[in-house]
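Just so you know, all these numbers are worked out from the coordinates, no wet-lab data involved. Remember, it's a predicted structure, so these values are computed and weren't measured experimentally. Cβ atoms are built from the backbone, for glycine too; each structure is taken alone.
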Structure P
């Protein structure tokens, strides 16, 4: 699909200077007009930004190496498509955008609710900073399975080349919502993922965990019950519930895999090992740990005066 590669190359050439200008502006704002929170924790640090770039390069390298394989799989399924392609050009691309955004929502939901995939995706959430470069803090091994969620699109008549191009375009939007410098956007908040929505997604506050999974559209979260508004009384605390800020590259990428290995090393049966792997992060057979839903139920049941103490205990 040489035309696809050429178009992706054009997208890269156009988006790179766009990103550079936006990041430069954000850095300028960070150090010229820091708000109270940024004064305590600047949005940018050299170590964090370097890690973001490194993870992006690793993800991109794996994607390039594996591309021939997953494109071949998508083409194979496309040959068995059972729906005639939409003949109206603009309607075809609109339908592809909607279908692919829903596919990404599904992928993202599974990444957060199955520990096997969370072990891959956790790297994207591990930064305690939130800025445009956080959008490049990629889930390193996601290209090895992301294409599976696009197979239904190929089966209903969307060309694999178009699927890849659409993903590249929507990724641009998915990156620019990683910022603290854009407030709420009025009626757009009801349709699109905004920086406010995505700040919630990256926060480790209990009521914000596993919320706002969409890439471009927030409608999926509103439909499927994963939407959470950013609350003025609850500023986001970025990163994981257990800090990994001081970890190096290997620990950042593999720390959850190591934790899974530690669980597997216990004297437990194979069925329990599978549950450790496939159930939500935080699951344990004896209930000694808590998933995000467990924490949210406990927070909802706590008296209002106890909410803050509960948060401080769970995130200590």
Structure Q
């Protein structure tokens, strides 16, 4: 496999390393073109690693997050570009405070959609990955990321929409990335129990709201990428302001993850090609030669 193009659309720097990162690393290593599009600069992200909460970091957080993103992209072996919108922050309180003026979540959808359409028509991806309607979690930028991605999927193929944004291009498939799978943690806990050891994420699993259901029921596509888990973790550590290297992201040994759950999960949301579910390849059903024009019949 080579020569196909994958675009991963993310809300903030670090999202590309915590959601589908091993998949993008695998496809890039196999010779495909992989572009991470980061919608905002992550300017309002908290410093979550105590070791980085020091003078000289917070007052230049925008520059630091760009440096971190560049390092993560190098580790994953992908290209990366910024769409240029401003982080909305995560509002907290009851009632929730208003979002800051000019932030990404408040930018008119048409404006942010056109910006992403320009990138799609230039890069011409065969597949896009993004977030579901809940944003993966209810951050306003993640929800907006979903809305913009789905609007741009439709608009990029339509010559009547944004005619000054480049030649139309029909993306063949769109996937939602599903990283928080309850069944995955349950299997890890069972392995710890079998070994007679304390599961380091037991409290997290216990607090999981089972009434929300397990996202595994929505998964259509599993990508085997355990060999790239080390790159995933190294890329995540590169976002040093956001990730505590002693935190829960790294609690389960890599060897256990690679043995018990060596895949990343996706949900096929839109397709213009025929494919069979379940899948083990994001490019399933895509004819490398046949998609040269970017136009095929939509089947779902």
Structure R
């Protein structure tokens, strides 16, 4: 790319501040951080970063100042049944700029990166500039590098994989089979991520062809990096951890427990929406399996672990993105 990430634009520094809010009223301060680079107003913008790093605030500032529709690229914020727990933009924020692909999927529905890529296509090709923001690295990779057109997994194979993970206490068995039958894919995926391992196992079982082979036939990307302005928000570990802890407290104050209670009658731990971080922990509390303090500790730990996996992905796959370091 011919734009230099370190180039400072004086107008931008004065007129496009990145207003950073903490998440609870008792910590409410507003601090401006000028962006260290120019953002051409005609280009689509991508904003990736770990959970709780301030991506949505940045997207809102850009959309308000330069125009555009904010498009969700978070795999859990698509679900209608979790608003508070997935930190979707508030109704007040949604009123400040157009938002899309938030809460548009029923909680009991399947939703994959392929679904998202089809949903985001009209915004990429539309007349209004998209500001695409989220923490799901695979969405950004599919958008900018292309996505292999793999046939959907038959429900029976998905059910078998889910059953095995529950019966075996994890994904080690699926991984062992994948290593034996498709070592090329096993060497490329995140082996610690149970959903990535399960997906690769399912593809092999369903198609007789490894995920790596399918990916080798990937079509051209919908939005190449050269055609947009990609930003990666990087966050220092201890700073981010403190924000994660405060944010979960705020989620509870804003109704996350009531949201979990509404999901309790139809709770299915195998559903994609059940992967919302904090959902299993709050459901366990509501079932009397743990107290609220333990649920909070488990949920914040899970969020920190998720943020670590996000940072690992971003470092490996987003070297060409313009960087913003937090704090």
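Couple of notes before you dig in:
- Top of P, Q, R by FRET efficiency 1/(1 + (r/R0)^6) of positions 104 and 184 (r between Cβ atoms, R0 = 30 Å, to 0.05), largest first: P
- Of the structures P, Q, R, the one that 0.10 was derived from, the read-out being FRET efficiency 1/(1 + (r/R0)^6) of positions 176 and 248 (r between Cβ atoms, R0 = 25 Å, to 0.05): R
- Computed -19000 for helix-only ellipticity at 222 nm (-39500 (n - 2.57) for each DSSP H run of 4 or more, over all residues; to 500) - originating structure among P, Q, R: P
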